[in-house]
Structure 1
Amino acid sequence: MTIPRTMLAIVKPQPSPGLELREVPVPDIGPTDVLVKTRACSICGTDLHIDRWDGATNSRVHPPQVIGHEACGYVVAVGSRVAHIKEGDYVSPDSHLPDWSCPVCRQGLPHLCANLKILGVDRPGVYAEYFAVPESDLWLNDPTLDPAAASIQDPMGNAVYATLVEPVSGRTVLIFGDGPIGLGAVAVARAAGAAAIVHVGLSPYLLAISKQLGATVTLDASQPGLDVVAETSKILAGGADVVLEMSGSPLAIHQGLQALRPGGRFCAFGLPTHEVPIDFTSDLIFKGARIIGITGRLLWDTWYQMAGLIRSGNLDFRPIVTHRLPFADWRLGFDLLEAEERHAAKVVLFLDPNDAGLA
């Protein structure tokens, strides 16, 4: 196919609130890079912070820059040293760009690379008609995978990693946070055979999706007088085997630690905006708790695990995709996710409206 010289892209134009749709050059590729024609891309919370210019990534984004890191598409060109990916392949990128050579990478933890770069933050991203990434950053999709699902594998990989870092089969699971990754954790816990899943959130709209995904009980923490710890203890007969904290709320962190049974596992994924004091003696030491910090996904272990669960038919993330929009309506997608009262979970933008059944 003929590759144009320019393309439309969502750009952070300057270090202040706002984004723009601009015509920019199609990226060049080096010898180990791959050029992908974008099929679909999904909006992430990181991109909302970049839009508002109120996040931790401000110092790393250098406007004008194309943003975004969740996508799928078809390979249209490969560098001279690309060995495994070929033109026509249906692929998705992982947002992590490790150097693969630091001591952390060489010990099998590239998602924690000492020199880690993030797609759409430290380098141009995927909210464009084309994007370029190293071959080592691409996952080869099942050709039949719905592009909406294919585009959200990066964030849903967070849910897979956090939920399954230790087995949950037959365990009781308590999840805090009803954003897309919290919802994904419900789906993964159900697919993996959790005995019971209690999901705590703040949005009746999102908690309704949680029930669809398999939550046993949902608790709306905004309801006056609700004692989350007492209610959870009653439902789960004394405490949760596994707590997945996906919100970053200091209150949720405290409630999760209190609701964890002795000897249980607490996964910390949500990012608090400030330091959170913890009763180290009672909540951790005397409880014998296992605290696991979760960032990103294991490369590529989590992707294989996720693909296997999807292929089995037990895991389907598509209910989390509440809106499929044409790429031209990107601003609407951001507005839906930034609304004070959320009526959207995951918004996916399609480069070809026909691909999403929108035309």
Structure 2
Amino acid sequence: MTLLSRITVLLTLLVLTGVLAPAPNTQGADLTWFDKIITPPQQVPPPSRPLRPLLQKADGSPIKTLEEWKPVRAEIKQAWADFLGPLPSRPDSFDLKILKTDVLETVTRELVEYNVEPGRRVQAYVLRPREASRTKKPGVVNFHGTTPDTSRSMVGLGTTKPGRNTGLKLAQRGFVVICPANFLWEESTYLKSVAAAKARNPQSLGMATMLADGIRAVDLLLTFPDVDPHKIGTIGHSLGGKEALYLAAFDDRIQAAVASEGGVGLNSTNWDASWYLGSAVKKPGFPRDHHELVALIAPRPLLVIGGETGRGCSDGDRSWPYIEVGQQVTKLYGLSPRQGLFNHHEGHLFSPESQERAFEWLERSLQKNSRKPTPSGVG
């Protein structure tokens, strides 16, 4: 046997035994789509309203370091918290009740009820893989869209439409998922639900109730012994996309987020509805916009999914200026871009392709890019 043949045999044995592993394929299909979504579209429409520069000091000079950014971040977060109003207070306990359990082929599905604020309880579905595992699993808060099926639409029980059953599919892929019902269906109409929320919390906007409910869902998720507290994500479409954006911005325990067709820009959709932010956001001179929320999420991964055109379409190439702000902030942390835009050009829906991309985004982000959350999680 020649020397070259002996070397070849030795290298083969090292690979087979795992001592020398082959280099990963960094040009695979998964990285191809990832590289595309973190790259600006060929033509980026300007924002419908000017975006206030964030990486800029009071004297107009640029912010170049993380230490310079931190106080600005704190100011932005406080400004939004003041605008939303006080979050409904946490109750003393969950008083968790399991109302129903379904054992499916690969997933266990539970309908639960718990306290979200004093005197108010909500229902949610909790799904988890049946397959036993020695390691803890990533957890996801999955918000439903605008449908009378509410959280049922996420777990295999509602009307079958494209983009539904997100929670069930995530559980089948190894996630522990909680799908809470939105407060808008607690009364006979949205306006009555908003009025009831105002009676409980007179100084708070509707989005404050949605945000508090999302934070409470994270609280409950983290009580489960099979959930990894360092790998928590959130995902939602339409109404749920709005909730996912706010939850990721205000709860640092969220390590990755997907907002599908929620409408990042304040002018992109009905953010002025009374159950969201109210009419103030559309008045001339309103100083805030959601590029600030994207900046608060950074450097954590955020994927915005848009359909570009069609009835009710809220996101698309026009969402890129907001994403770009998140990428700029992420650079201050010494990290590569981890905010992306996937435009499926199919209107206001969670298309099968975009849903698959969302799942891959959460898998990739929670496994590779997670960082330990701050002790408080919120603030």
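Laboratory data are not the source of any read-out in this text; all were calculated from the coordinates shown. The shown structure was predicted, so the numbers you read here are calculated from the model rather than taken from an experiment. Cβ atoms are built from the backbone, for glycine too; each structure is taken alone.
Looking across 1, 2, the calculation of distance in nm of label points 7 Å out along Cα→Cβ at positions 121 and 297 that yields 1.6 traces back to 1. Looking at structures 1, 2, which one was helix-only ellipticity at 222 nm (-39500 (n - 2.57) for each DSSP H run of 4 or more, over all residues; to 500) calculated from, given that it came out as -7000? For helix-only ellipticity at 222 nm (-39500 (n - 2.57) for each DSSP H run of 4 or more, over all residues; to 500), the value -7000 is produced by structure 1. As an exercise: FRET efficiency 1/(1 + (r/R0)^6) of positions 33 and 129 (r between Cβ atoms, R0 = 25 Å, to 0.05), calculated from one structure in 1, 2, equals 0.90. Which structure is it? Source structure: 1.
Identify the structure, out of 1, 2, from whose coordinates semi-axes √(5λ) of the Cα gyration tensor in Å, for residues 49-240 alone was calculated to give 36, 19, 17. Considering all the candidates, the number was obtained from 1.
Structures 1, 2 were shown, and mean count of other Cβ atoms within 10 Å over residues 145-152 at 19.1 was computed from 2.
Identify the structure, out of 1, 2, from whose coordinates distance in nm of label points 7 Å out along Cα→Cβ at positions 97 and 321 was calculated to give 2.5. Of the options listed, only 1 reproduces it.
Using the calculated result 20.4, 65 for Rg and Dmax of the Cα atoms in Å, pick out the matching structure from 1, 2. This figure was derived from 1.
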